[in-house]
Structure P
Amino acid sequence: MITLFTGYDEEDKKKAQESEGGEEEQKSGFFSRMRQAVTRTRETFSTRINDIVALTREVDESSLEELETALIMSDIGVQTTTEILDALRERARRQAIEGGAELRDLLKTQIRGILEAPMRPVADPSAPPKVTFLVGVNGTGKTTTSGKLAAWYRAQDKTVLLCAADTFRAAAIEQLEVWASRSGVEMIKTRQGGDPAAVLYDAASAAKARNIAELIVDTAGRLHTKSGLMDELDKMRRTASKLIPGAPHEVLLVMDATTGQNGLQQARQFTQSAGATGIVLTKLDGTAKGGIAVAIARELNLPVRFVGVGEQMSDLLEFSPEAFVDALLG
């Protein structure tokens, strides 16, 4: 039996839609929150960079080797670090790099370019709803992110419907109910152990009938090696596309930033199986490995779409390469 959960809370709606008071103030607040989110990474990474900058009068191989170590220690990864250093060496060969300050500016340009390269506009469908699947392994914060994403869209005055398609994990439906209530959105659910494709069918039908702008689907956590669950995800994709042309329009792979390079390897394999179009990087505030965002963009060729920076409803930020690099390197 498919049931509709209504979690409308007028006070939460008001909080989600409150303005911070002007465009400049909002931008300032955003940069401040991004800076706070990468504090642990900046404390280790930026400190090393500052030491290099302070001691470097003329950029030579020794200073570039020190920079290489700093990049790898922040989990940017060997492959991406090598490419950054090769570009800097080529720049130094063509035109001398005048001291540490210029080296920092060139590094910022390199990292920002890597983060921006895979970014592309998310195309809205010709008719609503836009369907977003959240996929990934258990423990990355997928269900929590579904609720936060609903609140993020609500803050933009968009109508949202949540679909509780994680019917395998105990308490996943109840957890999403709490987020639906806090976000002030409705949710379509079924019993634990029910058919995820069936609840998705009902959610897609309801979203179409009510002209809902955003349908967010919380899928079961799975490993790419679990063929049964991957087949279930394929079935859900087929179900969505039959009802809504082009669906799912976004497939966001939720990845735990604290797992660093280990998580990247898992994400690489999962992306090939699940057809991810973007990354949500959770728990960014809890790690010194924030450089993983750069490795994701370069090695997976996927844009980081959102970052999770805390436990509150508003602690999901749309990712900005400019803000990230400025927060990391000042």
Structure Q
Amino acid sequence: MTKKKVYITGDIPRNGIDMLRENYHVEVFDSEAPITEDVLKEKIKGCDGLVSMVGDPVTSDVIEESGNLKVIANYGVGYDNIDVDRATQKGIKVTNTPGVLHETTADLTFSLILGVMRRTVESDKFLRDNNFKGWKPQLFLGNDVYGKRLGIIGMGEIGEAVAKRARGFEMDVLYNKRTPLSGEEENRLGVKYSDIEDIVKTSDIITLHVPLTKETKHLFTKEEFKKMKDDAYLINTARGPVVKEDDLVWALENREIKGAGLDVFEEEPKVHPGLMNREDCVLLPHIGSATEECRQEMAEIACKNVIKVLEGNKPITPVN
């Protein structure tokens, strides 16, 4: 009997690939550059399962070309790269990998907060360039993180994990989400619900943890930056288009805010040229979940979802 085919669009950890290869014919896209829509259309023909990366364009046209496809397992929590409605119409299951990357991404969120506020990246470069001549009282002055007001916009798994870490810094934490937490949950996390406008106006640090939707695209524009404190910082480990990058560059250039830490970008992998040479920004190449432990767990969940569906069972973490 001919083996069912699974296509994987990125070099995920070996534990997931080996799991699939036990019973299926597996092909992995082998390129440093992300897969294009045209290549994906060609590669997906005749495949029963697809493991896609969060930046892959799994569009309506791609889904139409897929033919035999029964499952799209996105390697990540977000799935805004997939036309879920079209997949559903075609009877294709869509899955993601929740529950395993929130702690890892929360760690990175705090590394961005500390990195930009304590100027660790530019200090490291200064030293490596042999400019360090000894301790000076005004050398690379940053800002305290301890005791500051942290505004969390989006209080899902990642937002809650960030709030837990903020307690160690004795921060005053405000949050916003569509459905507020219960009083018991707020007490457990040490957070207070507030509207977005109050968070924008009063926070020393704002960190974004919302999914990308029509409502959250360009959630932060000039209007929000003008309202922020001029010594406040913006952190984004959610999705790039949540922030309008032209307006962020404007806000930094005009000192409407003091700095930013970004792990995601509006037109990723392209980064706005106005950000590239700024010392008041820490810029990372979308590594929020990039630990060995986390990525292996993500691979296991994604590939188990494929196996479940191809064996005629319900997926573990369905989206549709």
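What follows is calculated from the coordinates using simple rules that are stated; it is not laboratory data. Not measured: the values here are computed from a predicted model. Cβ atoms are built from the backbone, for glycine too; each structure is taken alone.
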_Structures P, Q, by volume of the Cα convex hull per residue in Å³: label with the highest value_ = Q
*asked:* Quick check for you: by distance in nm of label points 7 Å out along Cα→Cβ at positions 103 and 287, which of P, Q is greatest?
replied: P
*Kindly point out which one of P, Q the value 15.2 was derived from, the read-out being Kirkwood radius over Cα pairs in Å, for residues 95-142 alone.*
P
*Source structure (of P, Q) for relative contact order in percent (Cα under 8 Å, 6 or more apart), computed value 19*: Q
*Taking 0.40 as the value of FRET efficiency 1/(1 + (r/R0)^6) of positions 151 and 303 (r between Cβ atoms, R0 = 35 Å, to 0.05) derived from one of the structures shown (P, Q), identify that structure.*
Q
*If helix-only ellipticity at 222 nm (-39500 (n - 2.57) for each DSSP H run of 4 or more, over all residues; to 500) comes out at -16500 when worked out from the coordinates, which of P, Q was used?*
P
